[in-house]
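Below: a set of structures, written as structure tokens.
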Structure I
Amino acid sequence: MDGENDHINKEKVVVKVGSSTLSFPNGRINLQRIEQLAEVLSRIQHSGVQLILVSSGAMAVGGGLLGMKKKPETLAGKQALAAVGQAELMKIYQRFFEPYHQTLAQVLLTKDGLQEEIKRTNARNTLQRLFEMGIIPVINENDTVSTFGIRFGNNDVLAAYVAELAEADLVIILSDINGLYTADPRQDPEARLIETVTALSPEILQSAQGSGNSFGTGGMSVKLDAARICMDAGIEMIITNGKDPGIIPEILEGKTVGTRFVRQKKME
């Protein structure tokens, strides 16, 4: 129902974009999609909303730059590819955000950097200063020194941790899926989209296991891990299809799209 999200505070929003959203099925980078994303996010940032962009895609960009048709098999090879791709990915983002007079900042984080108190405080202070300067932080995991993301999935959980760190109001996960389904829609014609989740019940968790909702690295189960972090921190989270970045302003206007995970009220 339209208007169902109107009560969500939207002063600080984390947008996570996956590799499947940024690239074509053959792995080539989708520049038109990035251009659309840059236009939409710049407009939102200029309206006064504080944005954080958590972006995957470093390995996909690195592979395209080097003409590789498949990912390296070794961990070190993947880390090297991510290092090449991260630099190129930021160049691409800067090229498309520049016409909208929007400055970006690259922030590479590791899981321990979000857990150790001193590093956590430093990261929070940096993000706060970037907000004050009107700059959009573009965050990715530092794959050259941390193998957690490469080994165990994508940036969904990272986006949730970043949202908690920055005390964000909303996390929008842009992926190649419409949201969480009751079953695999490719196999079950009666599978339906679950529009609202108020608790991660056994039924919801079971839906994630067998729904075949995502073809990305982490799958829906990882997205539910991110949802749990957000809900427990009092942060709303929405999973939706990122093929049209224009969906982001519609979400901020209160339109219900994809699957919404309702934040839990914090104990006073």
Structure II
Amino acid sequence: MIIKGYKSNYFLCLSLILMLCLSCNKEEGIKTPLERIQENYTQMPEEQISRSSDNSIFASYTNPTERYGHGILGDKIEGGQLVIASEENTYELNLPDNYVFEDIRPRMYDVDGDGQLEFITIRSDVNKGAGIVIYKIIVDQLIEHARVLEIGSQNRWLNIVAIDDLDNDGIVEIAWIQTPHIGGILKVAKIQSGILNVISETSLYSNHAIGKTNLCLSLLRQVENQKVIYVPTQSRDAVVGFTFDGNDLHEFETIEMDVDFSLPLNVQLNLSNTIVEEEDNCIL
């Protein structure tokens, strides 16, 4: 077929352009959630991206920033943005200039039992130190669902130990160690909307070494009908297991051993029974 004339050539060019645009849109539309995060956002140095168990949802810290000079995880580069990608949508949350995500990657857990994942982060105020913030997708936006208030002093940090229904009462708890390098306070709070109030705590434990990205120095274990959280002592010469019952922490057992803080705790302990939710509670 031969096309003659200016108008014919014009419409042919226009058709070709439209076809190319449709092709581009189609190609963009078939990108996976993981590809969208990797290709459309500036990655952190660790390039860690969390994924749901069915590989349908991905979460990552992006937009690296040096506006907080703490450097507890080995460098002074922290996340300024949280990105969540599902099969259908991509959600972004940009922090104000006084906050950073002082963490390696977000944790994902259905904390309120509605069948949808929430996103648990370590968020630090550049003047007040670290806190915990849980975000939830509501009407296509990432909204703050619950939080642990900041420690209150600059350059003070915390590390999450476990997220689970520790006492089997139907309400999910979160356990963390506040200032694991200074006094190491193991704390537990029930996850409910709003501010998370600490309901039990005990001191002199640690699950992190300064300058390291190993956040896997605690584990959660199912022992018959109860769950046990294990954390090293701050002196690194023992690991202590705790149950949580009656709104209080109870010592379950003490294992005398030298703990190597460069390695995950789960490869150093020879324990039977199932380790619970290791992907959510163990970050390297």
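Bear in mind these aren't lab numbers, they're just calculated from the coordinates by the rules spelled out. Just so it is clear, the model here is predicted, and its values are computed rather than measured. Cβ atoms are built from the backbone, for glycine too; each structure is taken alone.
From which structure (I, II) was semi-axes √(5λ) of the Cα gyration tensor in Å calculated, if the value obtained is 44, 20, 18?
Structure of origin is II.
Kindly point out which one of I, II the value 15.0, 42 was derived from, the read-out being Rg and Dmax of the Cα atoms in Å, for residues 64-175 alone.
Only structure I yields this read-out.
Taking distance in nm of label points 7 Å out along Cα→Cβ at positions 192 and 256 as the quantity of interest, name the structure among I, II where it is greatest.
Working: I: 1.1; II: 4.3.
The structure with the largest value is II.
Out of I, II, which structure matches -12500 when helix-only ellipticity at 222 nm (-39500 (n - 2.57) for each DSSP H run of 4 or more, over all residues; to 500) is calculated?
Values: I: -12500; II: -4000.
Attributed to the structure labelled I.
For relative contact order in percent (Cα under 8 Å, 6 or more apart), which of I, II scores largest?
I
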